[in-house]
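Several structures are given next for inspection.
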Structure 1
Amino acid sequence: MALRSPLLFLSLLLMASLAAAELVVVANPRSGIERLTQEDVTNIYLGRYRHLASGLTAEPVDLAGDAALKVRFYRALVGKNLAEINAYWARLVFSGRTRPPHVAENVEAALHYVAAHPGALAYVDRAQADKRVRIVFELGE
């Protein structure tokens, strides 16, 4: 019986850490967007949608380089790794059809950008979303 209690405690700790690491997409509260679907987020982040449903220009924000959060985001959103995403964007940029997402150096810079630009969106861990932004999509991993 004594073994159950530590296992339960460890299980609860693991569940709490997983919940804290849940990926969400956030928007500026002035965006006019309450919720987005996975299809919406995919189309915005892959440059297919240039405008939000509210009429604002969509300004997706990506994290720089190969940040672990960026890897998780694209894997969960479209099932692609960063090499595939980079190749996709290289083709689009070369063709002149669209431009890639704005790049932020870190999560704080991404949140700051979203707070300052009504059409901006960014992906963060749920625990990092603060009062400057609104959660508009929860990404199941």
Structure 2
Amino acid sequence: MRIAIASDHAAVDLKAVLREYLIGAGHEVADLGPETADRVDYPDYGYKLASVVADGTVQFGVALCGSGIGISMAVNRDPACRCALVGEPLSAALAREHNDANVIAMGARLTGEDMAKACLDAFFSTEFGGGRHAGRVEKLSNPSF
């Protein structure tokens, strides 16, 4: 799979660990930054990640910040992105199965390395279930309000 990963300064260390983990699992990984722990703004990196997911450069994205909340909000500004903030594997799997999530978000201050890896494993090994979920997912990208 082609996967992009991005973070803010609070999650740069977790990003490095997860990037290497994904590469070790055989994925092609684009690291969108940042490269250091110097202060940056999570929306900038969330928007950059959303852009490459939306345009098809990558199939999936991994978004990280201190809590995971801010960067997930930034990614979800793009209607082509369905970013799910998760903290354990069941939520990661359900985000794929029920919501066809194409970006997973986690908080580096809340999720340890082993749990983050378990979330990635669940997310990337789960297929979208389709069926009754398909119409709901369509509404996420094409709201009618």
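FYI, it's all coordinate maths here, none of it is from the lab. What you are looking at is a predicted structure, and each value in this text was computed from that prediction instead of being measured. Cβ atoms are built from the backbone, for glycine too; each structure is taken alone.
Descriptive notes on the structure:
- Across the set 1, 2, mean count of other Cβ atoms within 10 Å over residues 78-85 reaches its highest value in structure 2.
- Largest in relative contact order in percent (Cα under 8 Å, 6 or more apart) among the labelled structures 1, 2 is structure 1.
- Read-out P(r) over Cα pairs in 10 Å bins from 0, in percent, computed value 12, 40, 30, 10, 6, 2, 0, structure in 1, 2: 1
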